[in-house]
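Once you scroll down, you'll see the structures, which are given as structure tokens.
Each value in this text was obtained by applying a stated rule to the coordinates, not by laboratory testing. Being a predicted model, the structure only gives us computed values, none of them experimental. Cβ atoms are built from the backbone, for glycine too; each structure is taken alone.
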Structure P
Amino acid sequence: MATRREVLIATLGTQPEVVTVALDLLLEQGHDIQEVVVIHTSSTHPEIRESLRRLDGEFLQGSFYAHASIPCLYRRLELKVKGRRIADIKTWEEAGAVFTTIYREVREQKRRGSLIHLCIAGGRKSMSVYGMATAQLLFDAEDRLWHLFSSKAFEEANLMHPRYPGDAQLVPIPLLPYRALSIPLATLLATDDPLRAIEEQRKLVRAEERRRQREFLEEKLSAPERRVVEALVEEVILHHRSPTNEEIGRKIYLAPRTVANALTRVYDKLRLFLGLPEEVKVDRTLLAALFSSYFAGRLGEPQP
């Protein structure tokens, strides 16, 4: 049975052991890591240069991981903006270059069909933030985003590899990828500009949300039920509070009990439509939250 090629992409700061420890722990878990990509700021900085020197020594000729005695490609990826090395991330232009670099590397690995492990424990905080944003855009259900925790004793020992089980542990960072929202990977890979990709995904998410709203309102509800929902949500939009059954009834000429019965049926249908468990409360507050964007457009109100 064929398995996907696995890659570790790691952000690097002044602690090179972040990369090797993450790699060791992944190998220990049974992952077949075939390539390590290290993303770092300017190699002219003395501390970064020293980190890279120590890492280089772990990978013989850039293709063999000596500690585990396994073939493993090793590649550096230096952050640059317009050809200039980024020593620190202080401007929007530099931050944008960081985001673009991480995004393009992950995007290229996805195009190769790689399973990605992205460790964001090292480097500047902004590198971690943009790593998380990239993961949300491009990851599938099998890719993993990691942080790394180390014991104080291990950090003080300044070693490249853990000695004992308690020295370090990889901690998965949960996220909901855009692909979990049924957005096809082909769409996500269509641009190498992460900011443009985010805007495109927002448009797709809004369109899918509108389609689902319309499907429920027009196909699952009767005309009287739809009128009750519309009246309820419009009152919330206009007056910023949930109306009573009497107020809804006066607006659409129905008795309060008729409104109450209609809402009960709507709640049951919405629970079934969304697949919500019994412990999740379905009420007028949830209705307003789910359908305010749909009815706001019809009222001429700005949509979020």
Structure Q
Amino acid sequence: MDSPDVSIVIPAFNAEAHIERAIESALASGIDRVVVVDDGSTDGTGAVADRLGCRVVTQNNQGAAFARIAGLAATKTAMVIFLDADDELNPQGFREMMSGIGDYPEWSGLQGRSLCFSSDGSTRQMGGWPEGVNLMSLLNRGICPGPAGSFLWRSDELRAAMDSSVRALWPRFGEDYEMLLRVTMRGRIEQEPTVLCKYTLSGGKSAVSPFRDNVAAERIRRYYAHANGIKIRKRGLNEIQSMAHLRDAYAVPGRSHFIVKLRHILKAIQFTPLLFPRLVLRRVARRWSLWRI
């Protein structure tokens, strides 16, 4: 069976301990074009990738955004997936997505669902916004609908989004969110119910530093709202702190750690008492809008 016209780009910094699982998941999916961008690692990340037959691109440490840009430049395939070094591709989900790709004649990206793994081994699914993934929903929510590995991109559309006339910010935090905004300014993202990515809840910058990630996302959100002439409700530091605690609560594993989860939720309420009523009303409004359609 021929390899699909897809490349996997893995930005990696000191990922020697877990990058092999990410690479093996891509190979198990039938993808033989794997590019690992070694973003200034001081461990054996590049050596592991080289041993497994990947193309290794090395650069000084610049962050995930620039690592992905370098990885995209090293690919020649029609499609690409950005997979974080501590996540895995789901081979069955990838094959299902590729078999149904003809159902979407016009698309820039396809988002699958993510199977999220907590540190205790418990799992839950994430992904799928009822209102769709578009410029307005991204600006309204101010978050990503899923990890980088849950998206399959058309390479030409992604390059065009990178080269948009709107100057990119590319901070070290929030780069996934900015990339989605840039794509939806010109293209369309479709959603698929299949699980494309296995996501580690305890890994990544959004888990390690959720407050800094949310601060960066709010800066990006305001910048792109202004660039597109869209009015949004700005979030203050208290609300951003609340969102960080909610992210921590989401990552707490299983029911056995209920008290820890509850503590994060109570801290979120402490910073923004009206946050939960606002979230409930927003969810009801989305469902009401979809029901009326």
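Tell me which of P, Q gives 13.4 when you compute mean count of other Cβ atoms within 10 Å over residues 87-94. Provide the component values of the computation, followed by the final result.
On the way: P: 13.4; Q: 21.2.
Of the structures listed, the value fits P.
Could you tell me which structure in P, Q was used to calculate distance in nm of label points 7 Å out along Cα→Cβ at positions 39 and 271 as 2.3? Show your work: numbers first, answer last.
On the way: P: 4.4; Q: 2.3.
Going through each structure in turn, the value belongs to Q.
Compare mean count of other Cβ atoms within 10 Å over residues 7-14 across structures P, Q and report the one with the greatest value. Mind dumping the intermediate values first?
Working: P: 22.2; Q: 25.1.
The structure with the largest value is Q.
To which of P, Q does the computed value 64 (percent of Cα pairs over 14 Å apart, for residues 95-166 alone) belong?
Label of the source structure: P.
With mean projected area of the Cα convex hull in nm² derived from the coordinates and found to be 15.6, which of P, Q does the value describe?
Details: P: 21.2; Q: 15.6.
The structure behind it is Q.
Which structure, out of P, Q, was mean count of other Cβ atoms within 10 Å over residues 215-222 calculated from, if the result is 14.0?
So the calculation was done on P.
-15500 is what came out when helix-only ellipticity at 222 nm (-39500 (n - 2.57) for each DSSP H run of 4 or more, over all residues; to 500) was calculated for one structure; which of P, Q is it? Display every interim value, and only then the final one.
Working: P: -15500; Q: -13500.
Value -15500 for helix-only ellipticity at 222 nm (-39500 (n - 2.57) for each DSSP H run of 4 or more, over all residues; to 500) corresponds to P out of P, Q.
Once relative contact order in percent (Cα under 8 Å, 6 or more apart) is calculated for every structure in P, Q, which label goes with the largest value? Mind showing how you got there, number by number?
Values: P: 14; Q: 17.
Max of relative contact order in percent (Cα under 8 Å, 6 or more apart): Q.
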